[in-house]
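**Student:** Read through the structures below before going on.
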Structure 1
Amino acid sequence: MTRNYSNQTAAIRAGLETDEQFGAVIPPLYLSSNYTFEGLGQPRKYDYTRSGNPTRDNLATALAELEQGAAGIITSSGISAIHLALQVLNPGDHLIAPHDCYGGTYRLFTKLAERGLFEIDYVDQNDESALKSALKSNTKLIWVETPSNPLLRVYDIKNICALAKQKQALVAVDNTFLSPVHQQPLKLGADIVVHSTTKYINGHSDVVGGAVITKSKELGEELAWWANCLGITGAPFDSYLTLRGLRTLHVRQQQHEQTAKKVVAFLLGHSAVDRVYHPSLPTHPNHHIAVEQQSGFGAVLSFELGLTQPQIAAFFSHLELFSLAESLGGVESLICHPATMTHAAMDDAARLKAGIRNNLIRVSIGLEQTEELIADLRNALDKAKQWVEPQSASHSEINEVSHAI
């Protein structure tokens, strides 16, 4: 496009009317694994799909534009996107990561560090003194996840980037929870943005993928080389579906968040709920930072229940409109128990340090009718609160109930 349009318009128009052969409005899907050379020693723009593909490039270009970046690389999963961003590190380099990052991120970082590929420190990035103390002469990368998974902590991207620049370190931000609709980390000083496109960008829970967007063209070229070298580029068909999902990202995000705010208000008033975590709340410790660096608060929320473990299991069993599953960002509402699901890869001590307790529940609000979602939660919470462990129940029966969480 020749003019600068809003992100909403840019997402919808990405790649449209680029078919010069038949004039198709929607760009065609290129499934070919390889492409002919014009002649000996004369490769075309594309030669092999692992290295480059027109459909994948359409998605990469669109995401780079939405994030205001210079380059985008589409990967096979969110974790492979994280792995790709780590290629800026060499043995002897130092990585600073959040103490409460996603469990899969924690597992990848920890295991690669144990192999000596880099050094790592996990830090509460809201503790500026701890963050400053963690910075070393060999710090090469600071990893930021904001809002965090699953406690929705918000970290000051501008401040972290300013500290990083003092050590000539790079900053990478996992922007999966908000998408470019609600947050653009590159504009706040970050060098790399990472997405699990499986989540909001695709939005339909039917494609696994990831994306890395860089502020500079040079860094983008370096990481694109590594993506080809490692063989972690995304598949064309997955890219096609993800680009289709991207076109409705803005309207989905708006509805997701509207419903989420009403669900938060309901949970705050229920006697079975001890605490609710969502950046929209004025009581959130970093609500002011969220207001400053985000244009929305997102539709993932978490809450702690003041119930016994069997009662929590009963709560899950009485839900009808929330699927007990990992992931987030789809049109369907999802609910999970982080301690035994998304963050099971963390050891007990690390989970406790991150504040992830056994009574914590994470919810991804979908696009179902708002009042019906609230009614479903109310029914499950009320029944869970009233549930009493049968005195005659055997240990095996109790374990079967508890297995739900």
Structure 2
Amino acid sequence: MTDRDEGAPRPQTISAAHGVATDAGFGAVAPPLYLSSTYAFAGYDQPRHYDYGRAGNPTRDLLAEALAKLEGGAGAIVTSSGMAALDLLVGRLRPDDLVLAPHDCYGGTMRLLKARAGRGHCSVRFVDQTDMRAFAGALDEVPALVLIETPSNPLMRVVDIAALSALARAAGAEVAVDNTFLSPAIQRPIALGADYAIHSTTKYLNGHSDVIGGAVVAADPAQVEALRHWANVVGSAGAPFDSWLTLRGLRTLFPRMEQQQINAMAVANHLERHPAVARVHYPGLASHPGHAIASRQQRGFGAMLSFELAGGVAAVRRFIDAVRFFTLAESLGGVESLVAHPATMTHADMGEEARAAAGISDSLLRLSVGLEAERDLIAGLDKGLAACRA
């Protein structure tokens, strides 16, 4: 993957400096926070650029501009959560529209799609997108939207965005890629043929576990306007303060991701060699089935991984009680390391049957690797792994 053309700022520069020193009023280096819910008209029938906060806000728009530039899109819509970002796309569908989604997608995504389909707002089909024959067959049903999640949550399965996008486009479908796990620092789906990149900005884009937010970046300017209109209609826009915090977090996205990837690779290698671990899911490992695709379409391998303990649920309980430096919590992408048990946490709503179909076992643990010292993280994991064998 390549950066933008020679005349444009590199993504690292956009992340660190978009909007810096643009305050015309006082020359503030840090972009100001505009909290106002409403704006004065210049006069009778003379609205200014902003009139009401739900429709537009300078702080939110500055974040949207930065995200669109980073993803290589025509524009972005900032929403109140990652789920609101996904629903901004799904909520516009018609009852006879079909969504083609991964069979192992994030539990919240599956819950939303099933809820929308259950109310007759659209229909949904879940398919293993690593199986190209099954994917191509599902396209015969003429979906309106193909949703891709790569790497998948929590099994880190990788699919070829360019190949799937080309097939979907030939079938007349739009393509949306959930890029939350990697961020545009590592993967740019629009450059690979997707129509939309979706984010939970709560995660790596903000990076500090103190904001809930989301965004949709669109490749087509017409779709940007349509989504902006729809966000105003349904009231899903993100709050100004949340946008300001996310923009502040975005400043350090690239160095954060670089170091977190280094830590994650060290953790994955250590886990793969440990006798208490049955299997490690991390695209950076040569043993991972999607390693070659990930190497081709990503700038790195990210800081998310999952692994299965050899001792089943009993080992999971002992590990969680003994592990250090990994906090048992949902979410991901912050500077701190977290461990989650998908079957009872992030993917509990899927139900046992759907988890089994997706390959999410009760022995699976998901790690979000943070910025702590590598040796501390490995020592902390070893505490948990030693307890598994007790």
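**Student:** Which structure, out of 1, 2, was mean count of other Cβ atoms within 10 Å over residues 122-129 derived from, given a value of 19.9?
**Tutor:** Working: 1: 17.1; 2: 19.9.
Derived from 2, not from the others.
**Student:** Among the shown structures 1, 2, from which was the value 22.3 of mean projected area of the Cα convex hull in nm² calculated?
**Tutor:** On the way: 1: 22.3; 2: 20.2.
Answer by label: 1.
No value in this document is a laboratory result; all are computed from the given coordinates. The model shown is predicted, which means the values in this text are computed figures rather than measured ones. Cβ atoms are built from the backbone, for glycine too; each structure is taken alone.
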